[in-house]
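Please find the structures below.
Computed from the coordinates by the stated procedures, all read-outs in this text should not be read as laboratory data. Owing to the predicted nature of the structure, the values given are computational and were not obtained by experimental measurement. Cβ atoms are built from the backbone, for glycine too; each structure is taken alone.
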Structure P
Amino acid sequence: MGIMGRFWRKVKVWQLVILLVIASGVSAELLRRNSLQMIVLRAAVIDADTKGDDAKITQSLTTLQRFVTSHMNTSMGSNGVSLQKTYQTAYEKAVQQGVQGDTQGHALYNQADAACQPIFRQTHRFPDYTQCVASKLANLASHDPLNDVKAPSVDLYRYNFVSPLWTPDAAGLSLIVVAILSLLLLWKIIAVIAYRLLWWLHSKHKKLA
């Protein structure tokens, strides 16, 4: 205890400030790397979806889920990641089955599809395409041929994983170091102020005596 006390008295406020700045910089970089890795893994999911590789989609989703749920600062935002190509395939399959045998409905759908494909190629958002098709069909015919089509739910093709507030990874442990250094710095500042105040009171008391 005596050795620790002497060591603590030798530690300067500026030394703790420098250590805190360094630790904060390291922590910020580790948190940034977590976020960047999440972006890379999310891009892998989108790439697998674009290629239509079901096995790769499952593998990349699992990898993304494990990383996000075990590392802090990996929030995917409110939109998460959507399997647009997979949903597009399922949607088109449901439409083709729904208008099968309906010559007029099939022709109307093909007409709406031709008009909306440029929008999809421009936005790369399949929900925008489906909204366009629905709008075109509403203008082309009094009876919408897609009314009886059981289109798959978009939510089944959207994934979002929750990042914990704190995890015991490198970034999380670095935050603990930052917190400890912050407390030590605060304690040291209070101790220095208290020592100087006591020294001033003692000096004043000696003058009065």
Structure Q
Amino acid sequence: MSKLPKFDIPGHAHFMTTNVHRSMPLFIVHDFCRILLGNVEFYRRKHGFKLLGYVIMPDHFHAVIHPQQTPIRTVLQNIKGYAAKEILERLGQHPTTWDDLGGLIVPLEQLKRACQTPARRCLQHLRVPTERDFRVVRPRTKGQRHQVWQESFYDFNIYTEMKLYEKIEYMHNNPVVWGLVDDPGDYPYSSYWNYFGEDKDDLPIKIDHL
């Protein structure tokens, strides 16, 4: 995924997907999900893009972003880079239990059931992550010691309202397809309730509308 094309077409929203390095299930704990959302919100304010929907899955992040002035690649580079920095700082505190990281986002029994499907291989070896999991063997840049995200990201231009809501529905149903929850409204880190209920006041993020 290192050379995926990016098309910054004015007026188009982007359905983007970015994956955790080595498909580590990093985002099964509250602390890391909130770090990611905090950075999305910070750079939304800085770059002025519109966030139209999102879901944080255990080993990847989907979002629909409508850039205003800053190119999508710059937006994602900033979000990923600074989220990685905070995640590594958190791992540098040497957490040893799920509770040290704010607790699991869904019950452990549900995660174990979800990992029975071969497509959910990232969940088959559940353990508390460490800095060592993200150390690089062949640095891409001088001084690089860790890599939290896979290189680049998948980018799909959205050019119709029908396609927009197709992608939003896909994101909201993804946790159900994975077997993490039975209803999309039960998953704590998606924009489902922003569309079909009330905004969650305990999350550091809201969504926009075109």
**Prompt:** One of P, Q was used to calculate distance in nm of label points 7 Å out along Cα→Cβ at positions 100 and 156, giving 1.7; which?
**Reply:** P
**Message:** When distance in nm of label points 7 Å out along Cα→Cβ at positions 20 and 92 is computed for each of P, Q, which one produces 2.0?
**Reply:** Q
**Asked** The value 1.00 for FRET efficiency 1/(1 + (r/R0)^6) of positions 12 and 76 (r between Cβ atoms, R0 = 41 Å, to 0.05) was derived from one model only; which of P, Q is it?
**Response** Q
**Message:** With helix-only ellipticity at 222 nm (-39500 (n - 2.57) for each DSSP H run of 4 or more, over all residues; to 500) coming out at -10000, pick the structure among P, Q it was computed from.
**Reply:** Q
**Request:** Have a look at P, Q and say which one yields -1.44 for log10 I(q)/I(0) by the Debye sum over Cα atoms at q = 0.18 Å⁻¹, as calculated.
**Result:** Q
